[in-house]
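Given below, in the form of structure tokens, are the structures.
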Structure P
């Protein structure tokens, strides 16, 4: 069942990433890989929020696998981030490559923390 959860979640997450990143690329045609950044930051916020909600909740292991490994694993994309950064360096866009590394990592971690603490605050508020 866990393999099926990963398979279905990964397919759905990948499809959502494709749609959102594609929409971003149609709106923004600059050098900076904004579509990948947006999905990775959104995924960071959502995974922090979901973990904050479900950390102590009686959620089934299959649902956790579906959401955290399948859906969010398929949605976010470290390999695309890595390739786009490599290409920026290769093309001489050093400042943009370094900005991409910094923004993705710093904001991603901050958003994961933000999502987590927002969820925990909501749980405390509604108790």
Structure Q
């Protein structure tokens, strides 16, 4: 059957490979596998609860900006650098999507992130 190809724009048999169709590569890493585990899902929930479902950078700005949408849990020491710390509360923090991207790029320093985590852990141990 002849069809218009959405990849090359030409008309050819539907079974014909024009060479422009993208090939999907499934590259599943240990990091990907870890992020799909129920243990990680539970730990993410625990950290978000500890951080009151708020971005910990947003609430420390003056004046505070309350961002609660698009929350993600960030590893202050990346998984590839400290696999053994992947589930440690003192390595995890709740950030909005924007601040998570900044932290990943190094625009928010490791030292600043660690300070916020230490503060949250201290508050959590008092409660």
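None of the figures in this text is laboratory data; all of them are computed from the coordinates on show. No experiment lies behind these values; they were computed from the predicted model shown. Cβ atoms are built from the backbone, for glycine too; each structure is taken alone.
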Taking distance in nm of label points 7 Å out along Cα→Cβ at positions 18 and 50 as the criterion, which structure among P, Q has the greatest value?
Q
Of structures P, Q, which gives 62 when percent of Cα pairs over 17 Å apart is computed from the coordinates?
P
Value -11000 of helix-only ellipticity at 222 nm (-39500 (n - 2.57) for each DSSP H run of 4 or more, over all residues; to 500) was derived from the coordinates of, among P, Q, structure Q
For the read-out relative contact order in percent (Cα under 8 Å, 6 or more apart), a value of 42 was computed from one structure; give its label from P, Q.
P
One of P, Q was used to calculate FRET efficiency 1/(1 + (r/R0)^6) of positions 34 and 58 (r between Cβ atoms, R0 = 30 Å, to 0.05), giving 0.65; which?
Q
